[in-house]
Structure 1
Amino acid sequence: MDNFGDFELLKILREIPFRRRVYLAKKENSYFILKIFSLKKEYLRELKGALILNESDVLTPKILSFGEKETEYYIVFEYINNAINLEDYLKSNQGSIKKNIIKDLFQTNMALHRLNIIQKDNYLKNYLIAENNIYVIDGGMIKKIKFFTSLRKLINLALLESKIDPDLLKENINFYQSKISMTTKNIFKRYFIHKSIQRYLKKTLRTTSEFKRQSNFSRLILKRHDFQFNFKEIDQLLNKTEVIKNGNTCTVFRHDNLIIKRYNLKSIWHFVALQFKKSRGLNSWQITNALNLLNISTPIPYFYYEKRFLFLRLNTYFAMSYEDSINIKDYESQLQTSQSRRNFSEKLFKFFNKLSFYRFIHGDLKHTNILVNNKNDDIFLIDFDKSFFSKYQYIYNFKIQKQLNRFYSNWEPGSKWAASLKKLEQII
């Protein structure tokens, strides 16, 4: 790569074209983080925030130098050895370790709040962790607040909590003793959670580092970025592979490690209606990706494929990974001891409680849509044709009762297992 003054540019870490670039740089056998700005106002905002952090009590990369070079501006930061952003760290570590780090994260935020400082972009990627120490980064979004400080701090904390797995928040330190403060914070947290999910659902419809979109007058393909598949021969696979279901509404078949669901056109009226609403396959693609993002067990979604004629939608397809599994009713019938049943009940309660946290409505909780993985005993869902995340609690409360009734109907009225599962109502 090129040089920037005395710095050898080793690797570009992030780039926003025509605005800023972030490099891993080297000078005299030492490593640094070099931020280069095209716009003076962004440079000054980053410098101001970084200086605020450097003068605070929290850990943050030190500013080593800054200035202007030709038509650009730069800031040189200390390089933190073996640092990883907190979002990636939490994905790769286990429960007790993560819970301790989450407590440290909130302590770091409260240290900033005591100085009336907030990280406006309070996301996990704006924290680094190295040797169990948390560093705050991204000075461009650091702000010293003067007005409505209590409310803004509370909203800031709600934003951070909305990005953390709910299982990690249960043992978190409660910094707000007032019921009004807690209720207000939870309202904002719910808002941020729903907003984040909706933003991600839209992200699944375009080309990003994670997904790839291909669209023309004859087809639409949404797929995982590195996934390869011959879509032209997709219907020919029906004659070569195992057909799991061949119904009027849909055809489900397995190809290698893929389960492919084809949504059929039932009639001319079905074809007309399909042009004015989201297809069930597209909904499955979006929901499955969102659940994966939220760390809720589902098969891996691989693609959504839509055949078109002059942009009119024809058959649609959704593909996910094949998982060696058994449905929940058959799994329950195989449990031999009361302890194994109790353990499974607790696991099921925890699973449904997490769905409730995100106000997720599946739409069809029959036993064949609730599966248990034969390899690791994880509970997971399939068939998201009618699924959605409810924005409003009162809508969720209404829908969840119908969902629970559908769930209980999988067992006979006198089933002791079904009776024990009534505890779900207390949880949800």
Structure 2
Amino acid sequence: MAHATARSGYADLVERLNRYPQGAPPSDLLYKILGLLFSEKEAGLVARLPIKPFTAETAARAWKTSLTEARNVLDALSSRAILIDVAGRKKNYYVLPPPMAGFFEFSMMRLRGDVDQKLLAELYYQYITVEEDFIKALFVQGETQLGRVFVHEPVLTNENALHVLDYERASEVIKSASHRGVGLCYCRHKMAHAGKACAAPLDICMTFNTTAASLTNHGYARAVSVEEDLDLLRQAYENNLVQFGENVRKRVSFICNCCGCCCEAMIAARRFGHMRPVHTSNFLPEVGESCSGCGDCVAACPVEAMTLVSANDPAHVKKKKAKLDAAVCLGCAVCVRVCKTKSLRLRSRPERVITPLDSTHKAVLMAIERGKLQNLIFDNRALLSHRAMAAILGVILKLPPLKQAMASRQMKSRYLETLIGRLKI
């Protein structure tokens, strides 16, 4: 399966990763990370795989090898949670997930001895938390983002509950999933190796549906029942963790239970909150007159959306009260839970937050907004003649903002459903 190339397999893999809407900016640190997860030969092979789900036959053609040999390589990569293997109606499919949420996280979802996880954690920390190029590319480009926040269900009033749809409830994601898996929290596991982890539960990272099926099959997550998963959700509530999940309505693949100190989505929301790096819930907390200014909500807020300001009470000049920065608030309602005086209540946002239908819908929207739609439409590494068409569409998507917005609106409406049908398995 050796093939001649003027570049290293790792350079080809970096180029391949950045064809997807959720890419990975080139960096010396990225190359070190990929060097721990892939051999150079594997990197070169993976670089030739499509973005869309593919079969072993597709890989064999791309690699110019036998079907048996291709399947062996694909199964080996799946066993290390680099690829996700999916059982289709007639045959198995494979997909290379993006780095986040994807094989970066999967590499830390269990304790393992085949890679140096301490070194890997240190590299992740430097690449994602310190360098910032990756986290900016992941969370602040475009309007459609990777993940969304689920509201803290125990604090919902009967009135609130009328405005919460099933897909907005973490509990309903758990109940409706075909498969459920739980693994180590990538973020806190990573921070533990850096000596910076908090005391929040570690074995609480939830995956669902085909992602859970693959990860549990290969031992990167453990299969759990609905009841155990709901118990873990209650544990997350008790620890004031935020439920951050895939930004789709159907077949959610993950829900992370996030702390403000370790978790990358929360860190991004703090650093770039006014750029909307995370899709919020459809609620905002409202501060009532009975606020005592105790500061519990300020301490609990994972994104520093709550602060204490003067209560402007002439009789008590030192009295404080809570103040919300609605522009950065996630609507998670953790603050409502910790308010001892019941001075916080939830109200609906003025405009409802729109959630993509499924992962394909989300990918197409993200690709349009990031100028990468051509990579999805002409996604076939074996048909290089398609590159000309991809280049033309690439030019359209690089037009001035006003013209690009017009093209984006056309793609999102008239052609989107057709594209989704073609992109699905």
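A value of 63, 34, 29 was computed for Cα extents along the principal axes in Å, for residues 156-283 alone; which of 1, 2 is the source structure?
Going through each structure in turn, the value belongs to 1.
1, 2: which one has distance in nm of label points 7 Å out along Cα→Cβ at positions 124 and 260, as calculated, at 3.4? Don't skip to the answer; put the middle values down first.
Working: 1: 3.4; 2: 2.3.
Only structure 1 yields this read-out.
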Using the calculated result 0.40 for FRET efficiency 1/(1 + (r/R0)^6) of positions 92 and 140 (r between Cβ atoms, R0 = 25 Å, to 0.05), pick out the matching structure from 1, 2.
1
Taking -0.26, -0.72, -0.86, -1.19 as the value of log10 I(q)/I(0) by the Debye sum over Cα atoms at q = 0.06, 0.10, 0.11, 0.13 Å⁻¹ derived from one of the structures shown (1, 2), identify that structure.
2
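Using relative contact order in percent (Cα under 8 Å, 6 or more apart), single out the structure from 1, 2 with the greatest value.
2
All of the numbers you see were taken from the coordinates with simple rules; none came from a lab. Since we're looking at a predicted model, the values are computed, not measured. Cβ atoms are built from the backbone, for glycine too; each structure is taken alone.
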